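Right after this note come the structures.
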Structure 1
Amino acid sequence: MAVIGAGASGTLATTYLLRAAAAARTPLRIALIDRYGQHGLGRAYATENPAHLLNSPVDRMSAVAADPGHLTRWAAANGIRHDGFLSRAAFGRYLSELLADAERMAGPTATVARVTSDVVGLTYTGSGRPLRLHLAAHGRIDADAAVLATGNASPATPFPAPASSRYIRDPWIPGALDGVADGSPVVVLGTGLTMLDVAISLTGAHPRTAVHAVSRHALIPREHRASPGSAVQPSVRQVPDLSPVDLPGLIRYVRGAAAQAPDDWQAVVDALRPHIPGLWRRLSLSDKRLFLRHVARYWEVHRHRMPPATARRIDQLRSAGRLSVQHGRIIAVTETPTGLCVRIEHGGRVTEVAAGWLINATGPAADITATTDPLLRGLLDSGLARPDRLRLGIEVDARGALLNASGTPNDIIVALGPPLRGQLYETTAIPEIRDQAAALAGRLLAICRGQATPLAAPGPPGMAGSAA
C-alpha cells in the first residue's frame, strides 16, 4: 500500500490500515511518503511555536473515532497543560505517537516504511502490482493500491508577483519564514487563521516587526467561548429537513436559530457541522457557487474560530499598532532597492504600502485545474482523475474511489481529506478525516487480501505525471 502524504490525512489512513491489518492478521507493507520528511506531522503540525494553537477544543480532536476522550487523556498522561486548546506541536506529537503505537501493535505482520520524496507520477504496470509510483529522487514504488492524502493545495497567487525572494508564496513550506522577521514591515495577503499564526510568529521573533494584513472582506476568525464544550448542543431535529436545500432557506434557518440563542450562536454553528456534507450535497450547483462567492467567508470566520489565548495575543498586537487589517485586494507588486512596493485597491482607491516582505496566507488554492503539482497535474491531464464540478478538488465516489474523466471509479486509487472539499465541503478537520480513514481501511485491506476485485484501471494506460 502506498500512502501519498504523511500529514494528518496520511497518518490517520496509515494508522487505521495498520489496525485493520492487525485485527485481520493480514500481512501488509505500507510506504508512507512525504515530500518534506515530516511523517506524522505534515505542514500543519510541524510548527515548533508553542503559540500556534489548534483552532478546535481538545475534546473534539480525538483521532480515535470510538473514543472521543482519547486526546484529552493522552494530554493528561503526558503532563501537557492547556486551557482547552492544545498547541499544534503537541497535536503533531499525538499523531506521531498514535502511528507508532499502531506499528507496534501490527508488527511484524504489518509494517511501515517512511519515504521522503515527492511522488511525481503514477503508472499502471499491467501485471503484478498494478500501480507504479515514480519518485522525484529517481526511485519507484510498486503497490497494490494507493491513497491520495495530499492535504491542502498550496495558495494561488492572485496578482502578478515579482520573481523575488521577498515574496513568500506558501508560509508553511519548511524554512519559508526564515529570515523574514528582520524588523522590516510585512504585508500578509489574507486575514484567516494562517495570517494569525504568521503574525504571531513574526512579531514574536523581532520586537519591531509590524504586520499589515489585507483581504477583500477584512474579516478575521471569531473567538471561541472561554469554556469549550460547556454549552448544550442544539438538537439534531433543529437542522432543516428540506430536499433539496436552497441557499436562501438555509441562510434564513441559520440566522433564525442564532437569533433564538444570541448568547450561544457558537452552539448553533457547531451543531450544523456534522450535517454540512449532507446539506452541501443537496444544494444545487448554482447555489454552491453563490455560497462560495458571497457567503463562504462569513461562514468560515464563525465556523473556524480562534482560541481565547490567540484572540488575546491578536488584540494586543492590534492595540500596539503591530498588526493592522485592511479591506482591499493586491493589484501589483514591484521590487524596490529596500524591499517591495505593494499596491492595494479598495473601492476604486489605490494605496501603496512599502514592505520588506509579502506573504501569501490566502489558504488552499480554489481551482485544482490550475495545479502545478506534478502528480495531480498528471492525474488530471491523463484522465485518471477529474476535478469536481466546482474545481475545488478531485472527484470520488461514495467509497472514496477516484473517478476518471468518464466517471468510472477506480477502487485501487482512493482519496481522503481536503481534496474532497468540492464534494463534501466539510472535510478538512480531524473528525471528518478520521472517519474517512477508518472507512477506507477495511475496503483497501479487502482488496489486498483478494476479497474484493478492483475494477479495471480506468482511462488511458499511460503515466500520470512524469518520472524524474
Structure 2
Amino acid sequence: MSAFALRSRRVVLPDGVRPATLLLADGRIAEVLPYEAALACPVQDVAERAILPGVIDPHVHINEPGRTHWEGFDTATRAALAGGLTTLVDMPLNSAPVTTSVANLEIKRAATAGQLHTNVGFWGGIVPGNAGEVEGLIAAGVLGFKAFLTHSGIDDFPNATEADLRQIMPLLARHGLPLLVHCELSADDDWASRCDSRQYPNYLASRPKSWEDEAVALMIRLCAETNCRTHIVHLSSADSIAPIAAAKAQGLPLTVETGQHYLYFNAEEIEEGQTQFKCAPPIRERANNEQLWQALQSGIIDFVATDHSPAPPDLKQLASGNFATAWGGIASLQLALPVLWTAAQRRGATLVDIARWLSENPAKLIGCADRKGQIAPGYDADLLVLDAEQEFVVQEADLHHRHKVSPYLGQTLRGVVEQTFLHGQEVYRKPEFRALNQGQLL
C-alpha cells in the first residue's frame, strides 16, 4: 500500500490534542510529524476536525450464525464503520451455536466470509461442562472467555457456577487471558405476576443492586485467590464502586467497564411501556449513574462498551410494553462515540478521555495494546475523523443496524463521524462506504 498522510490541527494523541501530520504506510502509522511537515506523498488535511484512534468495542453481540435475523456480521460491521468503530469483539452468545467449543468457533469464523467490514475477534464462553474445551479454544485464538452468573437469556448458554469458575480461572491465569463476567446473582422472583409489568420502576426493582454487588464481591474473591485477569462487564450498581476501588488498590488484576446507556439515560426518564430501554443489569437512577460517571473519570471504571444486543422489534415487545417478556438488550453500536461524547462533554471530559475510554483501555483488555487503541508510530492505522462540535438527531434512516429499534432515536447527539480508516485505507466517508470487506480476524 502506498504512503498517504492525514493532517489535522486536532490530532488526539495519548498526551494531548495538537496539530500533527500522520504518515500512513503499509497499514500502520509510520510517523507522527509536525503539522507543517512537507511530504512527497498525497496529503489530506481535515483542518479543525479531530483525528482519533478507531473505536474498539469488546462487547458486541453480532448473533451470527443462527440468529442473523437479529443482526449479523454484515450489518453490525457496516454500522460500526459508520460510527468510527474499527475493531469489535463478538460475544459467545446469542449466536447458534454458541462459542463454547472449538468446533463452534470455526462455524462462527466461517460465517464471517465476505462480510467482515471491520476487524473482529472472538470471546469463548464458559458454561457448565465445557472445561475440556478451554485449552482448545485458547489454542484456536479466542481473546478470553465470558461467563454469566445468572440466566443469560438463552437456554443454550447456561450460567456458570462458582465451582465452574474455580476450575477455569487458574487455567486462564496461566495463559494470561481475561475472564469477563456478567455479574448478577439472581433470586427467584415472580414480580411480573405481582406488579404492573409495563412500569419501568417495577422492572428496576426486580433486578436490585444487591444482585450485582454480591456477584462482584464473589468475583473479587476469586480474582484474589486465582490471580486470574477478571473483567466486570456493564457495571451498573454504584454500590460496587468502593469494593472495586479497594481491590484495584491491592493490585488485583481486575478491570471494569460500564455501558453508554448507564451514563446517558436515567431510570427517572423511562416512561411506561418503553421496552426499548430494557437491559440487564437495568438502567438505574440518576444519583447512581452520577457515581458511575465519577468512577469512570477517576479511573476506577476502565472504559465504556456498548453491549450492543439487538433483537427484532417483536422480541422487544414494543406493542405490549411488557418489560417482563421483552428481550433485554440495547442496540447502539453505531452511536457508541457520539452518545458518550455528548454526555461526557457536559462533565468537562476531553477527546483525550474519549480516546482512553473507547480505544486505549479496551485495547488492553483484548491484548492489542501494543498495536491498537492509540495514535503512535507503529500502531495500526485504524482511525476516525470527527466533527466534534456538530450535532445531529438520531433517525432510523441513518442507522445501519439490521433493526432500527433503539432508545436513542430522536436524541440530539454531538459528534459526527466524517471518515473511518481501516489499516490506513479510507473505508467510510459520510454518508457512503468507500471500501467493504477490508476487516481482519484478530
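Since every read-out is calculated from the coordinates, none of them should be taken as a lab result. Everything numeric in this text was worked out from a predicted model, so none of it was measured. Cβ atoms are built from the backbone, for glycine too; each structure is taken alone.
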When helix-only ellipticity at 222 nm (-39500 (n - 2.57) for each DSSP H run of 4 or more, over all residues; to 500) is calculated, the result is -7500; to which of the structures 1, 2 does this value belong?
2
Figure out for me which of the structures 1, 2 the number 23.2 belongs to, where mean count of other Cβ atoms within 10 Å over residues 92-99 was derived from the coordinates.
2
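Check the numbers for distance in nm of label points 7 Å out along Cα→Cβ at positions 204 and 356 across 1, 2 and tell me which is largest.
Values: 1: 1.9; 2: 3.0.
Result for distance in nm of label points 7 Å out along Cα→Cβ at positions 204 and 356 over 1, 2: largest is 2.
For which of the structures 1, 2 does the calculation of FRET efficiency 1/(1 + (r/R0)^6) of positions 60 and 284 (r between Cβ atoms, R0 = 25 Å, to 0.05) return 0.25?
This value belongs to structure 1.
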Name the one structure among 1, 2 that Kirkwood radius over Cα pairs in Å, for residues 4-259 alone of 20.8 was derived from.
2
For mean count of other Cβ atoms within 10 Å over residues 172-179, find whichever of 1, 2 sits highest and give me its label.
2
Working back from 20.9, 72 (Rg and Dmax of the Cα atoms in Å, computed), options 1, 2, answer is structure 2
Origin of the value 1.5, where distance in nm of label points 7 Å out along Cα→Cβ at positions 180 and 244 was derived from one of 1, 2
2
